[in-house]
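Trainee: Input: structures, listed below.
FYI, it's all coordinate maths here, none of it is from the lab. What you are looking at is a predicted structure, and each value in this text was computed from that prediction instead of being measured. Cβ atoms are built from the backbone, for glycine too; each structure is taken alone.
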Structure P
Amino acid sequence: MPAPRVAFVLGTRPEIIKLSPLIRACHRREIQHTVVHTGQHYSESLDTVFFDQLELPAPDHNLAVGSGTHSEQTAEMILGIAEVLSDEQPTDVIVQGDTNSALAGAIAASKRNTALGHVEAGLRSFDREMPEEINRILADHAADSLFAPTGEAARLLEAEGIDADRITVTGNTIVDAVSQNLELATRKSTILEEYDLEPAEFYLLTAHREENVDDPDRFAGILGGVGEFARRTDRTVLYPIHPRARENLAAFDLSIPPSVRLVDPLGFLDFLVLESSARLVITDSGGVQEETCILQTPCLTVRDTTERPETIDVGANRLVGTESSTILAGADEMVSRDGSWSNPFGDGTAAEQIVDSLL
């Protein structure tokens, strides 16, 4: 069997973070690899800066796709990725998660008949109105190797007719990433001092998903519920706000509660320190649900569905939607959780298991 030549396709902050343990493992084990950055996140503060912060080499290829409709973005990515694959001739293409970059990488690899591996396979929200749900389903069914983070994810894949011999339960690479980077974050980050925050005395908010921040009623419900809970408990909410969400605040003429403090997007190391130090995290991010679960920080998810039900099953997370009243009730319940739940996402060896399978 020839030595593998791996092409990693990524384009967003979560992909960079979750694939970083795999990229490091390939470097450590001297496996030939290339990194293709689609440029799906076109803000310097939202993507390429993470390579520096995580002490990773710069991407070998940057397609600089930038903004556009989902269709425009995906189509341009497929063309760019296909050209890179033609030049690089990898034996394996690795994609992660549920982004347009993951879908584009999966399509480009399948059209070349190049082996495709999907990291974080088998997640399902069962909400087909989410673009991410369609992306992850299509990537799963195109993949030759599906690296499921949990046994439940593997069961869902088999229920969809995917052969069990294509599925490997590895745990989630976010456990590897958190364990590898938490010490680095603690050593490098001064974010608590910069914002004058005391551990366990503040809340952290992330809200960026289209179905929330592009809908004035849902966005207002999140801000109102979080702001009122912070007022009642006399704590501050730190909200690192996505550029599109900031634009929508003005477009919808939404007011920011006095207890909610807006800040610019943060690097992963700073954000990791905030997640580990917050008393409660309120989020619509799938990755943040996982990270807080691993860090033993209580989480409240302002969505109607989640593809991370394991976080709810172990008591680390609660799903509350976007109505202010349900956010208040959920926050009252979660804020007193002590973080004693078990981690359902593996033992931090997912990257090594995936690399072993490539070999």
Structure Q
Amino acid sequence: MDYLRKVQHKDYIFDNVHVYFLNYLNIPLFYFYSRDLWASIEYSAIIKFIKKRNLRFDYIHAHYTWPSGVVAAKLKKDINVPLIITEHTSETFMKAIRNKDSQFVKAWEISDSIIRVRRGDISLFHDVGISLDKIRNVTNGYDSNKFYPMDMSICRTKLGLPPDTKIILNVANLYSTVKGHEYLITAMSEVVNQRKNSLCIIIGEGKLHDHLVKLVDELGMKDYIKLVGSKNHDEIPQWINSCDLFVLPSLNEGNPTVMFECLGCGKPFIGTKVGGVPEIIVTEDYGLLCEPARSKELAENILLGLNHNWDSDLIKEYSSQFSWSSIAENIYKVYSQINSNNNCCH
């Protein structure tokens, strides 16, 4: 698949973490017709690499159940070390629960611990026969070394943005309607009726780009909504620090990383009551939420947000519990609990 996408990945080292990209046959049709074959091919590539490098490790930690967790469950049987699976998805997870997907359930049964990023989903594991004793809630997080408050005027100058305009920022891919861009664009047509000095910037690329540009034109919003394409992730902190409000009107979510990055920059989050978002935006000190697919309510919250005097220091202080260093401590506790349980059993 990477060959068809003309994407190249290179192994690298980050601090004490070694990252390897393995080559193996992967055809999109495998997901629909031969998932067992897909998992077996990936497993063979990984176990061959482990043996070749004579790698030794104490835990297997898979992010996402499919395919990583399924493959990791095979590895656990051979290598006999504890397995942790972090499940990040929203729609995929719910589909697996509804269908009692055998590959997901088997991987969860074999695992020693499961981390779910959304606390509200934990009880659902019981519906497929998984003991809730092995489920832990650890949210997603953000890199506090990159996402922190910066001078707005300096950031706007660097990015060529107007100094006196109220800027509403959205960062999300344009591949699926699930991110709610149409509702944001429609909401902005309401916002500018009351706040002409408003500008909505949408960062992201995908197949919906042309459709959204057409919608902006049809609503006569070209002066108020700019689709600026994708940006390097290293630039995103400047964009967030340039905005007055960050808006993510998703129809469905797990635990969006960009929400934590927004809070890390001390910016208020305007979003929807989906997924794990209400578990993070717990008071109006940090942002405002409405039901999904409600352009009018979204517009009202954007206007309220633009008129509100937000406490950036308070938002930043709150976000510290979601920094990757804090999240790492919580994950370490999961590892320690597994060790404790194993010691009790021996």
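Trainee: Supply the structure label, taken from P, Q, corresponding to percent of Cα pairs over 28 Å apart with the calculated value 41.
Mentor: P
Trainee: The value 4.1 for distance in nm of label points 7 Å out along Cα→Cβ at positions 41 and 217 was derived from one model only; which of P, Q is it?
Mentor: Q
Trainee: Taking distance in nm of label points 7 Å out along Cα→Cβ at positions 25 and 241 as the criterion, which structure among P, Q has the greatest value?
Mentor: That would be structure Q.
Trainee: Identify the structure, out of P, Q, from whose coordinates Rg and Dmax of the Cα atoms in Å, for residues 17-56 alone was calculated to give 11.1, 32.
Mentor: The structure behind it is P.
Trainee: With log10 I(q)/I(0) by the Debye sum over Cα atoms at q = 0.10, 0.18 Å⁻¹, for residues 129-272 alone derived from the coordinates and found to be -0.36, -1.06, which of P, Q does the value describe?
Mentor: Clearly, the read-out refers to Q.
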